[in-house]
Structure P
Amino acid sequence: MLRTNVKVESSRDKESKYRYSAWGNLSSSDRLYTQKVRLALTITNASGKDLSDLSVEYRVYSRDLARDTYSVAARGELRIPRMATGETRTLFTDHATSEYRLRWNSLVRGDRLSRSGQRYAGYVVFYRDASGPICRDVSSQELYSEYARELRERQKTEVAATPASKKAGPLPYSTGNDVYVTETGRKFHRKDCRFVKKGARPLSHEEALKLGYTPCLICKP
């Protein structure tokens, strides 16, 4: 296993702008922020054995303040070829830069504060070695769901781009070691599991783990 710690290093610059009416009264004030964020990932190998080809995949997300939607501000993959037992390393991600504005309008009644632009929202970090996924760090379940949605969309695009997908139909997954997932659950099952309902879709065991699903405790796939 890995012991991990994620520290968010953030800096912010502010610029203020003021607007006045024709009568010399303050009509609005803008605060323009430029925010830079990077992650410091401290990793300790507590597995009791040497690890090889350790991969750390990360996403840093920002949130659109006006639309309340998320987007990826920075992404990447860090690699450690070999990590000895008990060894500790600290890795740094690329900086994610976002800009947003807070405007205070003194001429508007009610909610006078308006927001726009992108602001840091959180992170998702996955740890894998040569044998497969190990663990993950997420700042919120909402962002983890956003990451899983991104992977599903990417998988659909990759499947649609292969010539075999046109012959295999809408779900051209391998049938050798298929497991099944439902629309609402976060576990994968055997085909004959009582929790597999109509509309469940098949995935390979590896794909289910990559998307964050965990094995069902009843059917134990």
Structure Q
Amino acid sequence: MPYKLKTFTDTESYWKAITAVFAKSKAKQDKENPFTLVASGGSAVQLFDQDLDLSDTKIFIADERFVPENNPDSNAKALREKNLGEKLVSWNTDYFDDAASCARVYQEYLPKSFDLMILGVGPDGHTASLFPHIEALDEKKQRCVATETEVFSVKERVSMSFSTISTAKKIMILMMGKGKRKILEKITNPETDFHDYPARRILDFKQVEIYFLDQ
């Protein structure tokens, strides 16, 4: 299997291991260009509560709810509350009338690849805002896509596509809590169809590590 699964039973060891990977990735940074980091919402936001060297770093957001950026559901709002300042490259949802236009513009700001990407997995197996059985799962040309979900309160979303996610030099999938055991079993089962559990698709990419906090 191309991915690695690392399981932890205490929070301190969990975040210590994750920040060590961050530091190792940043040490490989091309000094002529900023370190490019991608984070999703949810548990990935907690990364910025840790002691990180964010100097010369650009932070992109893997996906966003199509709501104003001051909305409590906005990933940009959650990340801005971590004092990331101008390092953060948000989707700028306030400036668009529809999610598709927002996605088309955001992809123009993306570098060809990323140094590190931090993602999570939802209870339905989605990752970023790539939900089960949507057309965007098979998108290969567009780097960002507009998506929708009927499962969660904010239905309209924008997200990096799988083709963009695959360009990351390293991908870390963060999963926390005993409630994630079943979904972890689903996505690590090689017989699982990624159309049913989209996070399964990422496990076929290179340099993928799952960090599971089993508590």
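Only the coordinates and a few stated rules stand behind these numbers; no lab work does. The structure displayed is predicted, hence computed values, not measured ones. Cβ atoms are built from the backbone, for glycine too; each structure is taken alone.
Structure above, values below:
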item: Source structure (of P, Q) for Cα extents along the principal axes in Å, for residues 84-195 alone, computed value 39, 31, 28; result: Q
item: Computed 27 for relative contact order in percent (Cα under 8 Å, 6 or more apart) - originating structure among P, Q; result: Q
item: Structure responsible for 16.6, with mean count of other Cβ atoms within 10 Å over residues 76-83 calculated and labels P, Q on offer; result: Q
item: If distance in nm of label points 7 Å out along Cα→Cβ at positions 28 and 204 is computed and equals 2.3, the structure in P, Q; result: Q
item: Among P, Q, which structure scores highest (criterion: Rg/Rh (Cα atoms, Kirkwood Rh)); result: P
